[in-house]
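Asks: Pasting the structures here.
The numbers here are math on the coordinates, done by the rules we state, and not lab data. This is a predicted model, so every value here is computed, not measured. Cβ atoms are built from the backbone, for glycine too; each structure is taken alone.
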Structure I
Amino acid sequence: MTEQEQQTEELRCIGCGSIIQTEDPNGLGYTPKSALEKGKETGELYCQRCFRLRHYNEIAPVSLTDDDFLRLLNQIRDANALIVYVVDVFDFNGSLIPGLHRFVGDNPVLLVGNKEDLLPRSLRRPKLTDWIRQQANIAGLRPIDTVLVSAKKNHQIDHLLDVIEKYRHNRDVYVVGVTNVGKSTLINQIIKQRTGVKELITTSRFPGTTLDKIEIPLDDGHVLVDTPGIIHQEQMAHVLSPKDLKIVAPQKEIKPKTYQLNDGQTLFLGGVARFDYLHGERAGMVAYFDNNLPIHRTKLNNADNFYAKHLGDLLTPPTSDEKNEFPPLERYEFHITEKSDIVFEGLGWITVPAKTTVAAWVPKGVGALVRRAMI
């Protein structure tokens, strides 16, 4: 072991949890030697990636593999802990961890719906809580309780801490979730509540901010563990540039838009997705997307030509200089028998009535699905 390795062996970035190293600028945990010495003096030791993310909003690629993330989560199976499972209520289906039961073992799961501030205030929160619980049951989960919060707005964090204490029973707490659900923002709020320290953990809208588990001491000698976000490959965040992601990822309460459609009409959701009304009576379709996402209506029989002609200018994002790199759209057809949501994972959804046939187009690799209507 080199002298440098000995010096940095136990040092970890307080932003993402990576082991600090000063030799490989492209590796995880890299920080210049000068920054290492300064960080040791101040007690605020960040890797270069987290430093740039915090101060310049510069996004660096994640070099951990899916297997690395899953291997870390496997440790939960052998733990005796309360599992706090964080989902994004705006992108519920895209924030589900497939086969979570394999990782939690016999440990109880507390389901936390984050970003509730993005949904219309007219949606009653008890109804939303019940909807989330039912959707979790469909996915095979049986949470002991469900809590709605907004980590960004610091809403209901005190209540969440009380619920955690109620079910913890002098055990560790593991916080799990896929990337982009606001998990690190939630952890930051918990730390702030408990210690007064602001923004200890690096937060970002982009996948893969937390690169190793981070342990936060609790009063009784146990710890609250922030685990790395599981990368959900079907998220829209993986096909959009950081600039475009800011346009389609809601940052404030969404305002639903109703479109009276005849069959044979198409809605383009910017240039990133498409909705076709194939068969049914004239009906109102309610769109739930970021308020800044431009939506264009056209005739179905002209939709292909319209997309080819206007992608990158009228239909943005992507922008004109990014459209050649954007994945082609793939089509999914749905026959609707009851009021349902057509979900464009990571983007939003359109609520459609019963007795209709519709199609959803999403970038190759991104998921589209039908679910029972949330609203």
Structure II
Amino acid sequence: MISELREWGDLRSDSVAEALRTVPRHLFAPGESLEDVYAANQAVVTKRDEQGLATSSLSATHIQVTMLEQAQLQPGMRVLEVGSGGYNAALLAELVGEAGTVVSLDIDGDIVERARSCLQTAGYEPVRVVHGDAEHGHAPEAPYDRIIVTAGAWDIPPAWIEQLAPGGRIVVPLRMRGLTRSVVFAHDGDHLVSTGYRLCGFVPMQGVSAREERLIPLDGSEVALRAEEEQLLDVSGLRQALYGQWVQHWSGVRFDQVDELDFWIATQAPVFGLLVARQDAVERGLVTRAALRGVPTLLRGSGFAYRTKRPIEGTDEFETGVYAHGPEADAVADEYVELLRRWDRDLRGGPGARIEVFPATRPTSELPRGRIVEKAHTRVAVSWPGARNP
């Protein structure tokens, strides 16, 4: 497991590697096979709801390592973990040492008891596992040098910011326009600013902070849009467009660095969503295979365009292109292709986006230029240093 994580580039520091060697991961997943528990890229579900959906899991090690590396933990630090399971808290305890403090918070009483039991079995009794809603953090032992959130968050509650020590960091899987990135935030005056981010995936937050993703059916249960701006959509027109003629445009842009490219599209498209589909819809020719995992989609009126790819002859590479549906298919395809080319021209291999978090009361006139993503407690501004105007 450790060798694979090093090969992938997720594991970079000796301190995190030593924590992985020390903490017996299998003690936090009793009854599971060692092959599954120590697979570097496999999560182990620890609880499901009545519909069979995962509500808690032992996250894949590569995700946990990514966030631990982002956090840059040091001995003696005070850490609040939001979302418990036990194993990650034990890794945190190894990294902050006996002089440090680890508080692990979870809303699910069953998970709290399970984490306590596993930590005790593994010899990590000093870790405090507390029962509570993430919306409120855990004030009694604040301030924290690091707040590490291990559940998918739609917003950043004020309590997390208030309970963060000066010079502290929040590492949080933050959902922005349907895409989730593990973002490292630090104080910058009266707001938060990102110092880096990585692709990730987590079970969603529960409690007051929960915000369900909405699926808008376009073809029964076979094709749907996952969009957070449903009020801006011509759903009837989009359904008709799905069955109508489509066009295909190619960009000349190499299909790589896709995670970053997708985030660029998500933060530039005026109206954005993820097109998702099942295998049957692909076989019927309604959409391409790109939609099986959810593909970034630009929406305009009753039309939409989404990313695809094709092999570049004589090479092992692919070219990025666009499929578009609707009465303005050519126009929306051209708009998408222009975004692909701008990213290729200005941003490929660059520093990425700058993500800033302001209070929800901050006037637009006082926000930086860029895409503003509205939340309940905050306004998230995403800008791209280096991007030239169209």
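Asks: I have 7.0 for distance in nm of label points 7 Å out along Cα→Cβ at positions 43 and 299, calculated from one of the structures I, II. Which structure is it? Please list the in-between numbers first.
Replies: Details: I: 7.0; II: 2.4.
Computed on structure I.
Asks: Further, regarding this structure: Looking at structures I, II, which one was distance in nm of label points 7 Å out along Cα→Cβ at positions 35 and 243 calculated from, given that it came out as 2.5?
Replies: Numbers: I: 2.5; II: 4.6.
Attributed to the structure labelled I.
Asks: For which of the structures I, II does the calculation of mean count of other Cβ atoms within 10 Å over residues 75-82 return 16.4? Show your work: numbers first, answer last.
Replies: On the way: I: 16.4; II: 21.4.
Only one of I, II returns 16.4 for mean count of other Cβ atoms within 10 Å over residues 75-82, namely I.
Asks: Can you rank I, II by distance in nm of label points 7 Å out along Cα→Cβ at positions 283 and 331 and just name the one with the largest value?
Replies: Numbers: I: 2.0; II: 3.8.
Largest one: structure II.
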